[in-house]
Each structure stands twice: as structure tokens, then as C-alpha cells.
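Structures given as C-alpha cells follow.
Every number here is computed from the coordinates shown, using simple stated rules; none is lab data. What you are looking at is a predicted structure, and each value in this text was computed from that prediction instead of being measured. Cβ atoms are built from the backbone, for glycine too; each structure is taken alone.
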Structure 1
Amino acid sequence: MKQKTFTLVELLFIISVTVSSLITAILNDLSLVLAICPGLFLLVVISLRKGFSIKKLRTSSWTGVKRNKDVAWLLAFIGILLPTWYLAGTIRDLNDLSLSLIHPGYFFTITFVVTAIMSLIVGSAIGSLSIVGVPLIGAADILGFPLAIVGGALVSGAFVGDRTSPLSSSFFLLSHSLELTVRNHFKAIFPTMLWTTGLTTVIFLLFDLFIDKGTTGEEVLSHHLQEINFTSISISLLPPLVLLVMILAGKNMKITFSASIVTALIILVIRGVALDEWFHGIVFGVDAINGLQQMLPFILFILLVGAYSQMIEDTKLIQPYIEKIFTTNTALPINTSKSIAVAASVSLISPNQSFPIILTGRALLPYWQKHLSKRDLARTLADSTVVFAGLVPWSLLAILCSTIIGIPVLTYLPFAFFLLLSPLVTFFYSLGQYLQKTNRSN
């Protein structure tokens, strides 16, 4: 049977069923794994009617699962790593060290910088907010600082690492979707991260300079300096140091994470934590840190989304309509703006971060690979699709960020400058590259 093109009605039907099911699941705290199934089933049924064989769809879905397997492994390792760090005292000592750097006169700026550093270390917006977000928002509340601005600083900092850290699941999702190595992906997204982080820091610094916050809480915050045990901190820094050194050395992900886990495990045992408590922690989580049990649904969801997105790609469900948007015009700024618009549209109708990353990455890759550059696409999507998840009020990630810091999404949104500036910075970066190329050719 000859394979037919999907109609626009069929495309909208599949996407609307998928998205509405996911939104319903999030609003009612239901399983995302079950929520993706109606859209997946509908995609399979309509694809079969269009002439695609069961063997073709099975092969396609298995390819998508295999493409996302490294991300699934990453989530599993994070489910072991963070509880182990927590029980070893690493997270506590890093938290104390971060809080000791806070000065009321530069509270907004340091809050952003500290959260950014923590997010780069743990590679997770949720993880970094769980570690430093709660104490920092508590300190701001005690000091009487504007919580909306502090919330914006926290979420901005959290997304620096969520977007950029090689430990981040979104980093791996995007790099794998665009078929880039970790090293090339990092090089591609690093320049605009520096520009956006710098601009965000300047904005929060201006807020610090022009908003009168008083000095009532200076003694409370400076008290952390007197209680820091630098010997304990120096030992606690070993697990993340091992992790970062091995990543920079280009070691295998499984070996890298295992080495950091073993290092933390040794410290944990030396500090008198029982192994059964550690085992319970990595399985069921500890405090605000998720364990393997909490990670398993996300792992299964990531694999199913991989299958779903690969079938969308192989059946060319979206590609004809993408091609109507993207002409043969190879001007980088124009294509950057179009890609940002597509990313925004997909993010607005998607309740999670992983789905739009995979969908936009795989859908836009053929055009960018043919006419432009995968690395420029990686930068564009890192500065749009990845960060948009923190701005959409019904996005799972935005809801989680809001819940952790206790600030509604619409309240912190106007001050989440890193997220708001990212698409603008990447557009002007593309414009600058285009003008440089044009001047050289002339």
C-alpha cells in the first residue's frame, strides 16, 4: 500500500489528543506514561491507515527508544547520585557554602549567581531549587525583600544549568535529538549562555543598587560564615569534583557517574551513615531529593516520547508543514526567528519540557542540516525550547519550580530575565554571525 501524506486535520487531531491527555494528567496528578498512550495509539492507527506497515512503525519506535536510552540512563544515575550526595553531606555543605556568600546589599545578584552555579553542578532546575531555592526564598521572606524578584532570580539561575550543564537531562535530550556529541553541543550553546548570564547579572545588580532593602538581616546571613566547617566542605566537594573532572576529560557517562557515586559512598560510610539507609535513600529518595522510584516514571516517559517523536519523524507527519514555514532562504537570522516561533508554539501546547525538545529538534533537523548548521540549531533551541518550559504556566517544570519556591509562575515570570532574554540574545547572536559572514563575502 502506498504511503500517503497526513492531512492538516489528522495532524491537529493527533497533537491535540496527545497534548490534552498530557495536560489532564498533570492537572490531576496522573501518570504521564499512561497519558502519552492515547496520542501514541492514535498515531499508530492513522499511520497504518496511511500505508505504513507494523514492521516499519515497530522499527521506528525502537529507534526512538534507543536514541533516548542515554537520557534514561542519566535519569537513573541522577536518582542514585543526588541521594548519595545528600546522605554524604555534600549537598548540605555546598548549601552552607552558597548561603555564606549572600550579602543583603547584593541579594538578588548573588541569589541568581549561586543558583546558577548550583544548577551547573547538579544539572537540574528542580534539583538546584530544592537545594538552594528554599533557604534563599526563606531568607528573602525574613528580610522583607520582594519575593517576586527573588523568585525570578532563582528560576533564572536554575535554568542556566538546566539548559547548559552536561549533567542536565534536557542537555542530553537536545544533543541526542540533533545527533551532536556532548562536546560539540556544549561548544554550540556556550557563547549565548555567557551573554545571557552576563546581561541577567547586570539587571539583577541594577535592582540591587536601586531597590532599598535595608540592613536588618545582615547579622542573620553573616552568621553562616561563623558556622562553616571548611574541613567538612573540602571533603564534601570531592564527589562533584570527581564528576566534573571526569566529564571534562571526556570519560564515559556511566563510568563518570559511578566514580562520583563511589566517592560519595565512601564519604558516607566514613561519616557513619548505615548502608541500609543509603539503599533506602537511592530507591525511595530522601527529603526533597528523588530516588529511583520517583525517577522510573520519567524514564519510561522519556523512552515513550522517543518512540512517539521518531514515528512522527519517520512518517513525516509534521515535515511537510515545517517545509511550508521554512523556505530555501538560508539567512540565519530569519531561520532563527522562525525556529523560535515554532519552539514557542510547541511549548505552549505541551505540558512538559522533554516533548517539545525532541519534537522540535527532530522536526527542524533535516532543514537546518541541509541549509544551515546543526550547531546553530542547537543554540537556537537551547535558548528557546529548553527555557520556555519555565515560562509556560501549565508546563510541568514551571509548576514544579513554582511549587518548590512558593511563588506563582505568573508572579516570578516578569523577573525571570535569563529565560526572557535567551531567545532575544540568540536572535541577535545569529544576526551578528550573519552580518560578519556577509561583510567577509563582500
Structure 2
Amino acid sequence: MNYTEEYRSKMVSPEEAVKIVKSGDWIDYGFGHSKPIALDNALAARKNELKDINIRHVLSISPQACIEADPEGEVFALNAWYFSAYDRKLHDRRQAFYIPMVFGNQALYYQKSIHDQVDVAMFRVTKMNKDGFFNLHCACASGRATIEAAKKVVVEVNEKLPWAMGGAGEVVHISEIDYIVEAESEVEVLPVASPSETDKKIAEYIVPLISNGACIQLGIGGLPNFIGSMLAESDIKDLGCHSEMLADAFYHLSEAGKLTNSKKCVEKGKSAFTFAAGSQFLYDWLDHNPSLVTYPASYINNPWIISQNPNTISINACLEIDLFGQISSESSGTRHISGTGGQLDFATGAYMSEGGISFICCNSSYKDKDGSLKSRIVPTLPPGSIVTVPRSHAHCIVTEYGIADLAGRSTWQRTEALINIAHPNLRDELIKDAEKMNIWRKNNK
């Protein structure tokens, strides 16, 4: 079937397309790279015509035109499922708000709880193929669930986006679309932060525990990427990838011949992911690559699916952990930093995996604005801090001073293990706090 005529009949300018939006609407931009650029700018230009517009998005990797056009927040508000550094700045200006979620459940929110609150979905997509399909490229995530819930769907076609080969949920058909806009824009890159000396020490504890044939998940941040790069330079072989994020490190592992996916049980022979973010070479590698397969987060982040791959190694970072083993990875007190994302999904799934390990990493300490040394391992989390991984799901915590395995340990055992990987200059004070909280045994060394 030839879809050329249908394509032409639905193609409009960005300015025409955004006329579909009315006051009080909820607009969904999907995940990361799926956020439209031309449509966002055109909608921003309607600021004086509209009232009470809410935009939902996950991980802004380019400026939000609507929000920037309305610094007082009189018309537009951003509601984010996960914060980038940019979203954090908007939050500090009271222009962005967080939506709590577990990434693996995001599709369920659209299907069960907010299915009547998606007025318009606006997604940036690849060009259409001969069968009438557009691809969700780097941003499969929960795109299908969003589109299926939306009353109206508008796509912004950008030929620069890579086509991700998919297992499910990676395409949208022209028959599902109300308007098509053509607008070329750059595919945003996410520079990888250079590892600190502390990062290198943490990595040195983790890498020796990763065996041949392990299946790797890498979270967002410089440390997980650095560990992946270390593995690429190691003697390890036959690694697999089952990760919510396809990061630069997986490309390096592939180039080094380490990423064969031959020992996996789920998507054997293929690297499985739900979104991609990194350098341009990552997107070039992704484009029409049959060794890579994208799925919705509801599949990739399902702990039962994760656990089916033996020797799953999950590597994520946190902000603080208290002596009970509660892990805070998304807020500093009441200030929101990032989000739950898939950390809880993978911490659970990796531990369930035969031979699997969940590593959650953090610096042992930091210096406050006065230059005083403060611990990242604290007696109790500060008021307002969000627990990302509950103590019942905590496994291996890593700092530059070692690894604390918390799983199955009592409160005093956890306390001892965590204090042993705290900064040496801060351990005595932590012991005093533990004694006050009755979680320190008298015969502890």
C-alpha cells in the first residue's frame, strides 16, 4: 500500500499543528529525544492565547521553549518523570514539578491512572518507511502507551534520528497520527563526564567481581559509563547488555569484541535497551543495527525479565544512604535531583538473577560550602529525602573504601558494614549515632 497521499494530507506547518491545543490541555512529549523542537517553539508562541497548559516529559536534553517563554509560569508548567540537570534548574525556579514513578510501571500509569489526561501527544520521530511506520528511535521507553492514551497525536519528522530495530513498541503507524510536521533538528548528545579519582577507586572494587558472560546494566552518570569502559579494556569476554539505557560504554564494549550477548537467556545475541543517550557515534551505531533491540520500559525494566539473564550486574549511583540501608538517589532533602527511574527495577531484578549483583555506588563524603567534610553515609536520611531503594531491597553498596553487602543482614550488621566503607575520619561519629539508635552491638570492633 502506498501511504504518500495520506502523508501529504496530514502534513501541516508547526504553527498549524499546535492549533489543536486548547486551554487546560495536558501535552505529552515522551522521553528524551522524542521531545519535538519545532512544535515546542510553535506552542510557546501561543503563550498569550492559552491558559493552564501542562507538559509531561521525561529527561529534558534540550531547552523547553514553552517553559522558557513563560518564566513566571502563568501558562505553561513542566511535569517531569525524571529530572535532567536542566529540569533541576527549572524546578528551583518553580517551573518544573516531579511525577513519582518506577520506570517499569510508567506504561501502567498511562493505561490505568492518567489515560483520560493525555490530550495531545507530540513526538519527534524518524522519517516514515514504505509501510507507513515512523520509529521512536532513541526513546522507545513508554511511547506506545502514551500514544495509545492520547486523544490527538502529532509527530515531528526529523531525518537525522536513527532507526532503532525493535522487539516491540518502537513504531507508530501513520493511521494513528492526526498531523505530521517536517522539521530538521540536531540529535542531542550527552557528553560523558570524566571520572574522578574516587570513581576510579570505586570501579576497581566492582570490575574484578564481573565474570565472563555477565549481563550488564549501566545507569545514568559518569561512573557507570567509566566501569563499562574499564570492562572494554579488560580480559573479560562474552558480556551481555540488558539495560534501560544504551550508553557510550556499550559501543566501546562492542568495538572491543566484548559484547556478544551469547550467554543471555532473554534476547540472546542482542543488546536490549529502552532508551539511548550519549555521543553521535552511539546513534550512528544504533541506526538499523540488528544486534541492538529496543523494547518498552515495561519489558526491559520488569524485574522478572531482568532476572532471567544469569549473572546480571546492575550498576547505579546514589546520593546518600543511611545506616538502616535506605538508599536515596533522587533528592537532597526536599530539593529534587533526578528520579527513581529504573534503579529499583534493576536493583530487584539483578538480585533475583542467578549469580547476579546489584551495585549502588556513592562517594563516601563531600565538602559543604564551608569546606567541612560531611558523610554520604548518614545515621538517618535528612528530612524530606526520598527513599529510592528501600532497605529491604538494598544489596551491595560501594564507596572508594570498599563494598558493603547488606542483603540478609540485621540492623547491626548493616551498620557495621556501612561504617566500614565510610570516610575514616567520620566513622567514630557514625558509631556514636548508631549506639544512640540501638543498632550498634557492644562487641563490634
Structure 3
Amino acid sequence: MNALAVEANKVLEGSAAGRLLSELGKRMYFPKGILTQSAEAGVKATRFNATIGMAYEDGEPMILDAVRAALPGLTATEAVAYASTGGVAELRQRWKLELERKNPSLAGASYSLPVVVPGLTAAVSYLADLFIGEGDAVVLPDLHWPNYRLIVEERKQASGLTFPVFAGPEGAQGFNVAGLEEKIREAGDKGGKAVCILNFPNNPTGYSPTTAEAEAIVAALVRQAERGTDILVIADDAYFGLQYERSLLGESIFARLTDAHPRILAAKADGPTKEDYVWGFRLGFVTFAGADLSEARQEALAKKLMGVVRSSVSSSSAPAQHIFLKALDSPGYEAQKKRYRELLEGRYREAKKAVSSGGMPPSLRALPFNSGYFMSFECRGISAEALRVKLLEERGIGTISMQDRYLRVAFSSVEESGIAELYREIAAAAAALEGAGR
């Protein structure tokens, strides 16, 4: 094992983070090679800097006029130079400030400087590299983003322990805290540790917990930690800030876990993709916190994560980082973001009205939803895939079927004026399948 990995492991020794590391996570380190030497040269090489593999002219990176014309707001360095492996330093600092602004409970808490990664998929995948190994148990709600399966079961060859996302008859009791705790206990009894992914607002259901449910989730995790289980909680906050009801937890669950218990390690996976409407930027962040995670341990974890970044994509897109940093500093940023959020909330209200108006056939049951981009129907007595195909081929409407039992509808992508018609068409197609006995 590389000496730098050994050094980081010693820093993490005795902590939940150290015990949770996968074999790959234990081996991972951030090299003191070309990148470190280049960084030193950037400060001290006052005559010639012949370290990094870029081409310069008149003190700036070479940039084609065709590229410069497409990115007029960026300097040549911002447009085409490599970003640091951990991300543009100013953006990392600014995002940490944004986290505290948007999550007031983080005030005074200790958590790491965010590391930039190429999107939320990479954030979850890289965390899996660090903490999930073959045969490990990962706790997920039964309705989750399908990419988790590819990451957890195929890439890492771990096992997914799923629980029904909703409790009570027809989901009337909201988020299934007891189901989550049962699977955490099961994973802990099996291997002494558990990894769980909490995605709020949830994709595909569009559900976020109430404040009371969030407190119950934290209490359940602490109970299992008290039993001796080391727990990694990955807060997948892809749709952060898009809660549409006042009773809901407006912060990330991460903010409630930073100092919850020494056996709980929290990792926040977030970014501007959905909440700032820059889907193609492929820009995300990973932040760590824990009751026993000192600044030295935070830095050790960040360096291991940077080793994963370095060994896969080397660094995230520099232009995307610089453009987003400029957007954050723009005077109109908050007002523009508020306008789009209000548009999405209007679409949510129309969708809520459509499914509660009594016009849905018995074969469609709307699952609880209160936030995000989506809602889902449970299909009863009909095939969700058959409904999807019927909507697409006969009515020109695209939806997503899951497990042949659920139909996901992205109200986010339909104008508010078209929401009522969309749901009438879905209801009519489902009724037709009912009548055909399918």
C-alpha cells in the first residue's frame, strides 16, 4: 500500500470513517506527483514554468478564436486551463458558504471543504468507491433512482437492502422510518456497518420528509449507532430546495447529522444540476461531516476522494466551474432562481389538483408527493409498461415505467397550462387499459 494511503489511514484510525472505508478506499490517496509539483511551481517558478502539460502563449493558455468567441465571459485560463483536482478553490469556498446559507443548522458545525466532482452521479459513485465493497449492504427505499442499482450492485457488487418508502395503508403515514431502521439494523447485524442513501426530494416519488419525520430519521440512525453499527449516510441532495409545503424539512438531512453520533459519518452529494438549472454542466460537490471527524480527518477523506477523482477523470470541467462561480456572484442570481422555483411550484400545484380532483380511475393511485420534479402512480391491475407505451404511441405522451408497477410523471418538464390535459390523458389511457382487462 502506498505510503500516502497508509498516512491517511492512520489519521482516520479509530473513527467511523476509517472503519467504513472499503478496501479500495483504504488504498486510495492523492499523489504528491505532477500536480503537487506543478502547484509549487505556480507559486515559485518566476522565470519558466515547465511543469504542466498545457501550451501557453504570452503568459496565457493557448485558446482557439472559435472557442474564445463561444465563451466571451471567460478568460483564456478560465475557459481552457485544467482545474485543480479538488476543484476551483474559489468555488469550493463559495459553495461551503452557500451550504451554510441554505442550511442554517450548519452554523457553527464542523464539516469539510466541498470537493468538486463531475456531477451527482459521480458524487454517489465516488463515495461508493471509498466506502462500499463486494458483499456490503446498502440500504435504499424500494422506489429510488435506478442508477443506484448500477452503482451499488453492478459496479461494487454489493447488495441492496430495500424497504417500502411509505408507511401505513396507502402510504398515509408518510416516510417509512421504521422500515429504514429495520434495514440499518439488519445490515449492522450482518457486517457491523451500514451504508444508506437518503434522496430528498426523492426521485421518483417527489417526496420529502416533514420536519418531524426528519427528526425521527435522525433518532433512528442514532439508535442503531448506539447498538455499535458504523453508519455512512449519503445525503443525495440533487433536488435540494424544491420543497413546496411549509411542513417539510427545508434543509438537507446532512445538517442534522454533522454531530449526531461518533459512529455516524455523513456525506453530502449535491450541486447546481437541478437546483440551479444547469443539467449539462456535470458539476457536483461532496462534503463530509461527523461527530468524530476532526479537521485532520476531514482533510484525509478529502484527499482520498481527490485520489478517486484523479484516477478517473483527473479533474472536473473548468469552464463549468468558472461560469457557475460567476453566476453565483451575479446581482440577478437569486431573483432568477426564485422565478424558476415558483414556476415549478405552480406546476406541482396543478399536478396535485389533477390527481386529487376525483378524475383518476381505480387503476391509478398517486403516491404521496410534495416536492421536486416528479410524482408517481402505482398501477393497480394494469401494466405500467403497457400504460407507458399506450401513452407514447397513441397519445404522443412520454412517461417512465418502473418495475411494471409504477409510472413516473415529470411535471417539471410540462408547462403549467398543459398539466391538467396531461393528467386527463393519463387517466383516459389507464381507463382504456382497465376496460381491455390488461
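One of 1, 2, 3 was used to calculate helix-only ellipticity at 222 nm (-39500 (n - 2.57) for each DSSP H run of 4 or more, over all residues; to 500), giving -13000; which?
Of the structures listed, the value fits 3.
Comparing relative contact order in percent (Cα under 8 Å, 6 or more apart) across 1, 2, 3, which is largest?
1
Just checking, which of 1, 2, 3 has the largest value of FRET efficiency 1/(1 + (r/R0)^6) of positions 11 and 267 (r between Cβ atoms, R0 = 35 Å, to 0.05)?
3
With Cα extents along the principal axes in Å, for residues 299-346 alone coming out at 36, 23, 14, pick the structure among 1, 2, 3 it was computed from.
2
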